[in-house]
1. Suppose you compute helix-only ellipticity at 222 nm (-39500 (n - 2.57) for each DSSP H run of 4 or more, over all residues; to 500) for every structure in 1, 2: which one lands on -12500?
2. Given a value of 53 for percent of Cα pairs over 16 Å apart, for residues 50-129 alone, point me to the structure among 1, 2 it was derived from.
3. If you work out Cα Rg over 2.2 N^0.38 Å for 1, 2, which one comes out largest?
4. Relative contact order in percent (Cα under 8 Å, 6 or more apart) computed as 38: which structure among 1, 2?
Structure 1
Amino acid sequence: MTLHASSAVPAAIAGVGIDLLRVERIERALARHGDRFAQKVLGGEEYAKFLARRSRDPRRGVRFLATRFAAKEAFSKAIGLGMRMPMSWRRMQALNAPGGRPVVVLAEPLKSWYEARFGAAHVSLTDEHDMVAAYVIVETRRTP
């Protein structure tokens, strides 16, 4: 499920989440746990992208993993759950729309839980050589 605005009815902000992360933290986790760490955090499509980016440039792979980790943290804050059910690392993916814009994609049971409570979700990601950040805004659920 991709979450985006689709109605002319105005929505209000239901939640905001932000996460700032040192890339070194992710590098240490990968060094300690190997790909198991990435497999625990990333959804299937994210993991495939991580492997592809890492094969071209190991630094790009680490930054990709770090931005996705931050996106999941920010999203969990925006919806008010933190990392507890039905939220889990792999059930929320930050993927890219054809133009490159990051989009939130949810898997069950988080998807149904979310749709019953919220509207569109917006995510913004940024990375520099030593830091990454993610910002998520969640809209109220629109009624027809």
Structure 2
Amino acid sequence: MDFKNPDNIFSSRHLTGLIGSLERERRAYINSKLESTGLRNHQFWALIHLSHYPGINQEDLANALSLDKTRMARSCKELEDMGYLRRERDPKNRRQYRLYLTDQGNALLPEIRTVLNDWSNSIAAGITMEQVKMVIEVLEQMDANASSV
């Protein structure tokens, strides 16, 4: 495929612009829906990840969410201050924290999942499941290609 022609509908700039626009719209939608919780951007993903991996350490959570360790430590402190998670020193490595959802954090998961599902259903309106699967496959391949550049 030739991406040299800037007027090409499939040009890299157009494609990444659409992906970027979709991400900005997603972030704005989710932030507005979860505003009352105090959560922002990646923090809700941290809670969802913790629901699947209780006791994960901050470094592994940062890697899973593609965040740097400093930003993850700050986010965990904020989530702890909001009462959504608790940090415990790892007895095997006192420099690390193990992370666990609190009851308040667990109670918030259904709301987060509903917001995410509503977003997904809204952007997929009028699109068949086969089309959605194809888009996901294509984007996964492009992500893999980008990782090898």
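Just so it is clear, none of the values below were taken in a lab; they were calculated from the coordinates. Model, not experiment: these values are computed from the prediction.
1. It was calculated from structure 1.
2. Clearly, the read-out refers to 1.
3. Evaluating Cα Rg over 2.2 N^0.38 Å on every structure, the highest lands on 2.
4. The read-out was computed on structure 1.
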